[in-house]
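J.: Multiple structures are listed underneath, in structure tokens.
Readers should treat all values here as calculations from the given coordinates under stated rules, not as data from a laboratory. Given the structure is predicted, the values throughout are model-derived calculations rather than measurements.
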Structure I
Amino acid sequence: MIEDIKKDAAARMKKSVESLRLELTKIRTGRAHPNLLDHVMVDYYGSTVPINQVANITVSDPRTLAITPWEKGMVATVEKAIMASDLGLTPSTAGTVIRLPLPPLTEERRRELVKVVKHEGEQARVAVRNIRRDANHDTKELLREKELTEDQARHSEDDIQKLTDHAIAEVDSLLVIKEEELMAI
């Protein structure tokens, strides 16, 4: 029983850290990265799909993305979707290739993005703490039902706390790396 609770908590904490890692890849650091466009949705014959399902996205140089739609008729649609997104970038089209230049970030914008990164990190920490709370609650339920001794419950809570500390340390290290990326010129 205790092992199941610990395994479930560890798996959920790992998912929270991975979710943060995914969110941080969406935050632009001034360098071109194909994941930057992951959340851009394109209207494809009446249904809305992610841009990577209708076009090939490559990095042509450190500050430029090249987007090549698989169908010639999709060039204008993909361009409109990028313009409508929250990225604030203006694509330029040359034939069937859409180039997306990433301007260098200003100091003010970097600081705003650092705040966004810290907010995402705090959300991940809260998620990890909630998982700890749930696992400790499950352990206390087992104690109340007399399926555990008090020593076993205490050891279980200590183990869950160690899992929590490890997950929060991972979150903190991801945040430090992302902040350094953002503040590097």
Structure II
Amino acid sequence: MSNPLTYFLNQYHPFSAAAEKYIEAAFISKTFKEGEELSAPGSINKELFFIVNGILRIMIRNEKGNEVTHYFLKENQFCTILNSFHNQIPAEECIQAACNCEVLYVNRNALLNLYKQVPYLHTLIDQITQQALIDKINIRNIYLGQDSANRYRLFMNRQADVARRVSLTDTASYLGITPQSLSRIRKQI
């Protein structure tokens, strides 16, 4: 079977066999169990992750110490805290496995070297991550102004594959409701 990352990238831009080898050599496979952090709050993000299997969540701990999920990312998506990764500054957010995950990752220095070997990869990854940011904003905007029940209905319609694989606590956090309210809503729907 071909490498999931190069298979994904070839859908956007055809790569030579040599370029594919460079990409495959730069990215390392790793698995994470549900709840494990890929990056901790307050740390500088030094890795770019490509999700092969599973769901990652970007979350933050609020002033009360509660976890607030900003977004879920699934297979065939890149994940990092962009501001921290690009500017090498500590991130308030962290990346956590929302379920068991397999990722391919590359550290920032190796990625910069890879861009020298495969120059058009830089533009391609930037375009893919920019589109992902637009998609993320569009999805989050759909939930704005909706009551809890409608936010849950929209989540189930728009992100059902994510809903089936993440915990109810993470779902409630993402939708901005308590787990108890989510349980009530699920019983009513």
Structure III
Amino acid sequence: MNEFTAASGKAELRASLKQRRDALSFDPELSAGLNAELAELCLINGAKKISCYLAFGNEPDTELFIDWALDQQIEVLAPVSKESGELEWIRFDGVTAPGIFGFHEPVGEIVDASDVDLMIVPALAIDQKGNRIGKGKGFYDRYLATLTSTPPLVAVVYDEELLESIPAEPHDKPIDAVVTPSQTVRFNQRLK
């Protein structure tokens, strides 16, 4: 598949996935399932410092998990989107303010996130090879391209968003594991 075909295939898939998510309503059982799976992944891997997105809209909810991590004395870094298309990372302590896209992002000290034990990233879908499709703005792709060594990447999606195949482009970094409300799937040996 050439780059143009992959990009247009991703655009079509992204539109379909967004439409499905728009039809969802909040389900506390899904949040509880995500929390349990993410917490177990942190515990098994001895995570002491993680980065995690703050969920917005119909994204899989990470609030319960972030609260658990903070209660466990795990340092949580959360991203802030910049006008330049870059991400900055804030040591999260619960304080937020509206960001450039209107949803709440963390406020606080900017820190380096390259040494986290787990980087938990949003996604619209993941395939069976660990390919990720995001919202299409490229914030995470640009950030990951700046790192000399990429921390283990964990995507969070709903169960029905774990797909057979997703078009991939050369700049796409495969993830190491995907967490859904009912399971964790590892794609390599970087995570226990």
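J.: Of structures I, II, III, which gives 19, 17, 14 when semi-axes √(5λ) of the Cα gyration tensor in Å, for residues 47-134 alone is computed from the coordinates?
T.: III
J.: From which structure (I, II, III) was helix-only ellipticity at 222 nm (-39500 (n - 2.57) for each DSSP H run of 4 or more, over all residues; to 500) calculated, if the value obtained is -9000?
T.: III
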